[in-house]
1. Suppose FRET efficiency 1/(1 + (r/R0)^6) of positions 173 and 205 (r between Cβ atoms, R0 = 35 Å, to 0.05) works out to 0.25; of 1, 2, which structure was it derived from?
2. Have a look at 1, 2 and say which one yields -9000 for helix-only ellipticity at 222 nm (-39500 (n - 2.57) for each DSSP H run of 4 or more, over all residues; to 500), as calculated.
3. A value of 25.1 was derived for mean count of other Cβ atoms within 10 Å over residues 261-268; which structure in 1, 2 was it taken from?
4. Starting from the value 0.70: which structure in 1, 2 was FRET efficiency 1/(1 + (r/R0)^6) of positions 301 and 501 (r between Cβ atoms, R0 = 30 Å, to 0.05) calculated from?
5. Given a value of 20, 48, 25, 6, 1 for P(r) over Cα pairs in 20 Å bins from 0, in percent, point me to the structure among 1, 2 it was derived from.
6. Which one of 1, 2 has mean count of other Cβ atoms within 10 Å over residues 253-260, as calculated from the coordinates, equal to 26.4?
7. One of 1, 2 was used to compute distance in nm of label points 7 Å out along Cα→Cβ at positions 389 and 405, and the result was 1.8. Which label is that?
8. When mean count of other Cβ atoms within 10 Å over residues 29-36 is calculated, the result is 20.9; to which of the structures 1, 2 does this value belong?
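Just so it is clear, none of the values below were taken in a lab; they were calculated from the coordinates. The shown structure was predicted, so the numbers you read here are calculated from the model rather than taken from an experiment. Cβ atoms are built from the backbone, for glycine too; each structure is taken alone.
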Structure 1
Amino acid sequence: MELFKHQNGWYIPTDAPPQAGRAALVRALQTLHKPVIVVRDGATIMTATSGDLTFSANSPDSSALPVLAYVPPLNPHQLGHPSFQDRYGVHANYVAGAMANGIASEAVVIEMAKAGLMGFFGAAGLPTERIAEAIQTIRASVGSLPFGINLIHSPQTPQQEWDSVSLFLDQEIRIVSASAYMKLTKPIVWYRLSGIHRDSTGTIVVPNRVMAKVSREEVAQQFMKPPPQSMIDALLNEGKITGQEAALAGQVSMADDITAEADSGGHTDRQPAPVLLPLMLALRNRITAEYMLQSPIRIGAAGGITTPEAAAAAFAIGADYVLTGTINQACVEAGTSTMVKEMLATASAADVDMGPAGDMFEQGAEVQVLKRGTLFAMRGRHLYELYKTYDSIEAIPKDVRSKLEKQVFRAPLEEIWSGCASFFEERDPKQLERAAREPRHKMALVFRWYLGLSSRWAITGDESRKMDTQIWCGPGIGAFNAWTKGTFLEHPAARSVSIVAANIMAGAAAITRARQLLQQGVDAGPEATVWTPRPLAPSTPTPVNS
C-alpha cells in the first residue's frame with residue numbers, strides 16, 4: 001500500500017477504532033455513505049469511517065493520529081449534474097434509452113420510473129395506435145412519475161413523425177428522446193415550441209423537453225441552437241404554433257439535453273467516447289455563450305455504458321448523465337424474446353457487426369448488431385450491394401435471385417412484393433405510387449421487408465428464423481457479461497433494469513472514491529476498483545457494502 005508522504009491533519013479516534021489491512025480499506029471505500037479516513041498508527045496504516053478531524057499543524061492531544069488521506073461520502077445520486085434530477089424529478093442521473101419496436105417496453109419504463117429513474121419507451125417502428133396504448137399502460141402504473149417516449153426521425157415515412165408529435169401533444173407527453181436525426185424537421189420543432197410562454201416573472205417556460213441523441217457535431221449544433229426561423233415561420237403559417245410561441249422561439253434551444261452517442265447498438269457512427277464527449281461539451285459551451293441561452297444544455301454519455309468502470313469514466317470526463325441501451329435489452333423487462341436474451345448473455349465484445357438499417361436503407365445507413373448466432377449482417381449487406389448494383393428486381397441474375405428466394409426470403413419475390421403492396425396500401429400508399437414509377441424503389445421496399453421482419457423475428461423469438469434475427473447490440477455487451485460472470489446477474493432471468501442501474505451507479509461511485517484516494521497517494525489495490533454485482537434495492541439511496 002503506497003502512502004502519501006505528507007500528512008493532511010489529525011484524527012481523533014471515537015468508539016469505533018480504525019482497522020488495519022487492505023480489506024478494511026476496500027470495505028470502507030465501498031460503504032458509500034461514510035467517509036474514508038486513512039491514518040498512521042506508528043508503522044501501521046489503518047482505516048476509519050468516523051471520528052473527529054482537525055487540520056491543524058500540531059497534534060491536538062496524545063491520542064490523535066496523523067491523517068494520510070480523506071475521501072468524503074459519495075452516493076450514486078451525486079454523480080453527474082444535479083440539475084438533471086431537479087429538471088426531471090428523478091433520483092439519479094441514469095437513463096434507460098428507447099430501443100425501437102417496443103424493446104424498451106412499457107415494463108422497462110415502469111420499472112425505471114418506480115425506481116426513481118428515467119426510462120424512454122421505444123416507440124420507433126410502431127404504429128401510432130400501439131404507442132397510444134403504451135402511454136395509457138405506463139400512466140396507469142406510474143401515475144405522475146416521470147417517463148418519456150421516443151421520437152425518431154422517419155425520412156422514409158415522414159407522416160409517422162407528424163402523427164407521433166400530434167399524439168404526444170394530445171396526450172401531454174412532456175419528455176421525448178429524439179433519435180436518428182440528421183437534420184431538424186418541422187414535426188420536432190412543432191413539439192418543442194408548443195406551449196412555450198412567459199410566466200409571471202418573465203421567465204420563458206418550455207413545457208416540452210427534448211433529449212436528443214446525436215453522434216455528430218453538425219447535428220448537435222442544430223439541437224443546441226434555437227430552431228431555424230424558416231421552420232418557425234412555416235409552422236406559424238400552418239397554424240401549428242401561435243404568434244407568442246413564434247416570438248419566443250428564438251430564445252430557446254431545441255433540446256434540454258444532448259446525449260453524445262459513442263459506439264453503440266443500433267444506429268451508430270461508432271464514435272470513440274473519449275473524443276466525442278469532450279467535443280460536445282466544448283460545443284455546448286460555445287453555443288450557450290453565443291446565444292445567451294436561458295437554460296444551460298446538459299451533455300450525457302451513451303454507447304458502451306455497460307459497467308461501473310464505463311459509467312465512472314463518463315462522469316470523470318464530464319458527462320452530466322449516462323444513458324444505457326443494449327444491456328436493458330438483456331433484462332427481464334425488455335420487450336424481446338427469451339431467445340434473444342440468452343444470445344446476448346453469451347456475447348463477447350467481438351461478437352458484433354454492422355448491417356444495413358431498414359429505416360434508412362437507401363441512404364446506406366447502418367446499424368450495429370449481434371453477429372454471433374445470426375447471419376443477418378452478412379445477408380443484409382448482400383441485399384444492399386444488390387440494390388446498388390441493379391436497377392430493378394428483374395435485373396438481378398436468375399441464379400442470384402433463386403438463392404435469395406431460397407435462403408433469405410424463403411418465398412418468391414413476387415409473393416413478397418404482394419405482401420409489401422398490401423402493407424403500404426394501408427400505411428403509406430405514396431410508396432406504391434413511387435414504386436410504380438421507380439423499379440429500384442420497388443426493389444428497396446422488398447429488401448426492407450427482410451430488414452424489418454428480421455427484428456420482428458428476434459422480438460417474437462422465431463427459432464425457425466434465428467439465423468436471420470436482427471439484434472441491435474454494441475460491443476459493450478461483452479464487458480457487461482464479463483463483469484456479471486460468476487454473479488447472480490450472469491443469468492438473464494435475474495437481470496432487472498433497476499437492479500442493473502443501481503449496481504452500475506453504486507459501482508461507479510465506489511470506483512470514483514478509490515481514484516480520489518489514489519490521487520492523495522494511497523493505493524488501495526486493484527480490488528478497490530472492482531464492484532461485484534449485488535441485489536441492491538433499486539430505491540435504496542445509499543447502497544451499503546455487503
Structure 2
Amino acid sequence: MVRLHRPDPAELRDTVFDVVVVGGGIFGACVAWDAALRGLSVALVERGDFAEATSASCFKMVHGGLRYLQHADLPRVRESAGELSALLRVAPHLVEPLPILIPTYGHGRQGKEILRLALRAYDLATLDRNRALADPARRIDPGYTLSRDETLRRFPGLAAERLTGSVVFHDGQMWSPPRLALAIVKSAGQAGAVSLNYVEATGFLRDGPRIAGISARDRLGGAGCALRGRVVVNACGPWAERLLGAGLGLRLAPPLTFSRDAYFVVRRRLTPGYGLAVPARTKDPDAILSRGRRHLFVAPWHHATLIGVWHTVYTGDPDALRVTRTELAEFLAEVNEAYPALSLGLGDVALCHAGLVLFGENRPGAKDLSYGHRSRVIDHARADGLEGLVTVVGVRYTVARGVAAQVVDLVAGKLGRAAPRPPTDATPVYGGDIPRVEDFVRGVVEGRPRAVPARSMRALARAHGSRYGDVLVHLDAEPAWAETLGRSAVIAAEVVHAARAEMARTLGDVVFRRTDLATAGDPGAAVLGECAALLAAELGWDAARTREEIRAVQSVFPSFRRCPTGAPA
C-alpha cells in the first residue's frame with residue numbers, strides 16, 4: 001500500500017530537492033509523477049487539498065478532439081485523441097468512453113451529411129487512438145449515424161420538426177477527477193516524491209539571479225517554513241500570476257486570461273447512457289468550419305446528470321469565484337430552451353461547480369468567446385532572466401500528462417540531467433493495472449467480504465482500482481467499518497482510509513474528493529454527521545471543530561435545494 005504521509009514541513013528545511021512543484025491540481029500532480037519517474041527528487045506542495053479547485057470542478061470529460069476539426073487544428077485533434085487513449089490505458093478504472101449524440105436537422109450545416117464527413121475525417125486522423133488498448137470496453141469506437149426514428153426512440157423529447165437523425169461520437173468521462181489526480185499523486189509517491197497538502201507557497205527563495213526554492217506557510221500548524229529546490233515549477237493555475245507578483249513582482253506578457261467554466265448536477269439520470277449535445281446560444285468565433293451555435297452537454301454520470309458548460313470571462317480574485325442564483329436561473333432557461341423536455345427548475349440543482357480555465361483573448365462584452373487553445377509553459381530564464389523557475393498553466397485536464405512531460409524536459413535540461421521521458425502514456429497509475437475492467441469489477445463483487453454490499457464493492461473497484469484492498473484491510477481492525485454511511489454506497493472504512501493513508505484533513509476532503517458521498521449533492525445531515533464522527537476519532541477533533549466541519553460542507557450546497565436526509569449520493 002502507498003500510504004500518503006504528510007511530513008512536518010519543518011523537517012524538510014535541510015533537504016534540497018531537484019524540483020519543487022507548487023500546485024497540487026492535475027498539472028502539478030503529473031509534473032511530480034513524471035519527474036519522480038525520471039529519478040529526480042521531488043516535493044509537491046498544495047495550499048489546499050489535492051485537486052481541490054479547478055481540477056475537481058471540471059466537467060469530468062476527457063476530450064477526444066473531434067470539435068477541434070472545426071478549427072482545422074489537426075495537431076490539437078491528435079494531441080487530445082492521444083491523451084484520451086493514454087488515460088484509458090493507464091487509469092482504466094477511472095476513465096471510460098462516453099458516447100455523445102448530436103441531433104441533426106435539415107441538410108445544411110446542421111445536417112447529418114456534414115457531421116458524417118467530420119466523423120470520417122476524425123477516424124482517419126486518429127487511426128492509432130486504440131493503440132495498445134487491449135480492453136474492448138476502453139476502446140474508442142468509430143462514430144456512426146442514427147436514423148430519425150432511432151434518435152427519437154432514445155431521446156423522445158427532442159424537437160421533431162426537420163429532425164433527420166443524429167450522429168454519435170465518443171469522448172471520455174472520468175469516474176472522479178479528484179481520485180484520478182490522487183492516483184497520480186500516489187504514483188509520484190511510489191516513485192519517491194514527497195507530497196504535502198495544506199502548505200501555501202508565499203514567496204520564493206533566491207540565490208542571486210537564481211530561484212532556490214519557496215517560502216511557505218503550513219496551514220495546519222500555522223508555522224512558516226521553507227522548501228529548497230534547484231528548480232521550482234509554478235503550477236498554480238489561476239493563482240500562478242498572483243504568486244509571481246507577490247513573490248517576485250513579475251507580470252506575464254501577455255497576461256493570463258481565464259474563463260469561469262460552470263456546470264451543475266441534477267440528482268437523477270436524464271439521458272439513457274448517452275451524452276446529449278444541444279445547441280447553446282453562443283457561437284465559436286474561431287471556427288473555420290462552423291456549424292453555427294456551440295453545444296451544451298447533458299451527460300450521465302454515476303446516478304446523476306451533469307449539464308453545462310457555461311463560459312464567461314473572469315477577471316476577479318480566484319478565491320471569490322462563484323455562480324449567482326440569477327446566473328444559474330439563466331443557465332436553466334438556456335438548457336430548457338434547447339431541450340424543453342428537461343423542464344428543469346432551481347430545485348433540481350443538487351450542486352453547482354465552477355472553475356477557472358485558461359481562455360483566449362476576447363474584447364470586453366463579447367458574447368461569442370474565444371477559448372484557450374494551448375497550455376502556457378514559461379521559462380523565466382528566457383522571459384525574465386531568472387533561472388530555476390518554470391510556470392505552467394494548463395488549458396484542459398485532458399492534456400495534463402503530455403504537457404507535464406514537456407515541462408519536465410525543460411526542468412531536466414536546467415539540471416543538466418540526462419533524463420529521457422518515462423512512458424507515462426503506458427505506465428498504470430496507482431490502482432490502474434487492470435487488464436479488463438468489466439471482468440475485474442465482476443470478480444471484485446463476486447469475491448467481496450460478506451459484510452460489504454455489492455454496490456459498495458463495485459464503487460470501491462472503480463474508485464481505487466486494483467488497490468481496493470487498501471481500504472478493506474481496515475476491516476481487520478474493526479469489522480463494523482464495513483457498514484455504509486446512510487443509504488450511500490460509501491463504507492466507513494473508506495473514511496478511515498482517507499484519513500490514515502490519503503492525507504484527508506477536512507470533512508470536505510472526504511465527502512467531495514476521497515469518496516462519492518457528496519459529489520452529486522447533499523447526502524443529508526445524518527450522513528455528514530456519521531462521516532464527521534469517524535474523522536473526529538481519527539484526527540482528534542473536538543465537538544466544536546466537528547460542527548464547524550459540517551457547517552463548512554453544508555455551505556457548499558445550493559440553499560434552494562431541499563435534499564431529503566439520507567438520500568443516496
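1. 2
2. Label of the source structure: 2.
3. That value comes from structure 1.
4. Only one of 1, 2 returns 0.70 for FRET efficiency 1/(1 + (r/R0)^6) of positions 301 and 501 (r between Cβ atoms, R0 = 30 Å, to 0.05), namely 2.
5. Label of the source structure: 1.
6. Here the read-out was taken from 1.
7. Label of the source structure: 1.
8. The correct label is 1.
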